[in-house]
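Down below are the structures I want you to see.
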Structure P
């Protein structure tokens with residue numbers, strides 16, 4: 001998997017702070033931007049996020065180039081509607097010698113891996129045969145597996161990313177998209193540390209878990225560690 005943050009709004013936290021200040025100021029955005037210090041911007045952004053006033057986060061965007069992932073992952077990714085996507089087309093890009101993403105549960109078992117590889121080889125041969133028979137690539141692709149490697153560019157605003165991370169960084173999320181979300185979060189924190197300082201699954205960002213009986217138990221561990229730290233401070 002290759003994930004790269006290729007573009008983002010310059011000075012994202014100052015942009016958020018300027019937008020928020022404008023709502024309550026008689027002067028214009030350009031003047032406000034000049035008056036706000038980095039420290040003031042950070043303080044205001046923390047306040048906005050903690051209060052759930054997130055509309056101004058929509059002014060900043062982050063664009064990622066993603067490669068070496070499966071169509072299983074991208075089928076899940078594009079369900080996050082408040083984002084823009086451009087994906088490598090199987091209609092226009094012929095899948096000769098297509099690569100596959102192999103789950104660890106299959107790769108770790110020699111017998112299963114051998115059967116997986118055999119099936120992929122058979123699918124490749126059939127796909128190539130269809131193309132040779134002048135079947136359009138847009139129709140030949142119907143036999144390609146979900147494991148087929150793909151490439152995609154996606155753009156999210158910061159508010160949408162916070163929602164994405166709350167769902168996909170959770171240990172209950174499917175392993176491949178969870179790995180993607182964790183890497184995207186790491187790169188976002190490098191350029192907008194205040195916006196994303198508490199981002200992640202809801203057990204981290206909100207101190208709650210919505211998984212009910214299917215909870216992984218991480219919230220209990222977080223709360224126990226917090227209680228222990230508070231008790232230590234009182235000593």
Structure Q
């Protein structure tokens with residue numbers, strides 16, 4: 001009886017025993033998922049928010065399994081060529097596992113997966129260095145949304161403020177951020193205080209694999225040699 005490719009021993013990078021065992025566990029878990037689920041998808045993400053992704057994953061946990069982490073380990077688990085792939089065609093999705101990407105095994109119909117990923121979008125507060133999606137400017141006058149205890153903190157963020165009869169007052173117009181420009185640490189903090197969410201956490205499907213079928217939705221960072229069948 002031929003030996004299953006899933007049982008093949010794989011040599012990982014030379015690390016401490018605990019780290020190596022952890023990688024081997026991930027490899028074996030991915031290989032088991034490849035046997036247990038009917039299809040696999042590679043997806044990319046932008047503005048990742050761990051708590052939001054956890055919620056999305058929880059919605060699908062009854063019929064799907066997600067993997068994020070070392071792309072190299074995931075590639076090793078799937079196989080990086082026809083000669084070492086664990087199921088026919090899986091090396092094709094291995095080739096597009098680069099950059100900010102993840103792996104999803106699922107038993108859901110193709111149309112349902114496409115709908116879930118395409119419709120998913122969650123907004124959150126932008127972080128330092130993110131590109132501002134709009135211009136935010138505060139006009140001179142009272143800032144009644146802030147309590148008087150906030151005045152020293154706002155001043156440290158560069159805002160021209162003062163206390164006037166217990167009310168924080170902006171003594172001149174203040175530009176928090178300009179559209180298309182990176183956010184400074186101070187701008188990011190002020191936007192959070194204002195409740196302004198500029199970061200859009202989204203998931204994008206790159207490709208799909210199922211036995212005997214491969215479909216590429218979008219070009220990956222390096223999709224050379226990947227062909228649809």
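Quick look at the values:
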item: Parent structure of the calculated result -15500, given that helix-only ellipticity at 222 nm (-39500 (n - 2.57) for each DSSP H run of 4 or more, over all residues; to 500) is the read-out and P, Q the choices; result: P
item: For mean count of other Cβ atoms within 10 Å over residues 37-44 computed as 14.4, the structure of P, Q it came from; result: P
item: Comparison of P, Q by FRET efficiency 1/(1 + (r/R0)^6) of positions 45 and 157 (r between Cβ atoms, R0 = 35 Å, to 0.05) - largest value held by; result: P
item: Structure from which 2.4 was derived, distance in nm of label points 7 Å out along Cα→Cβ at positions 109 and 125, options P, Q; result: P
item: Top of P, Q by FRET efficiency 1/(1 + (r/R0)^6) of positions 29 and 197 (r between Cβ atoms, R0 = 41 Å, to 0.05), largest first; result: P
item: Answer label among P, Q for the case where distance in nm of label points 7 Å out along Cα→Cβ at positions 165 and 189, calculated from the coordinates, equals 3.0; result: Q
item: Cα extents along the principal axes in Å from the coordinates reads 69, 49, 25; which among P, Q; result: P
item: Read-out log10 I(q)/I(0) by the Debye sum over Cα atoms at q = 0.16, 0.29, 0.32, 0.34 Å⁻¹, for residues 21-60 alone, computed value -0.62, -0.97, -0.96, -0.98, structure in P, Q; result: Q
item: Answer label among P, Q for the case where FRET efficiency 1/(1 + (r/R0)^6) of positions 117 and 149 (r between Cβ atoms, R0 = 30 Å, to 0.05), calculated from the coordinates, equals 0.10; result: Q
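Where a number appears in this text, it was derived from the coordinates with a stated rule and is not lab data. What you are looking at is a predicted structure, and each value in this text was computed from that prediction instead of being measured. Cβ atoms are built from the backbone, for glycine too; each structure is taken alone.
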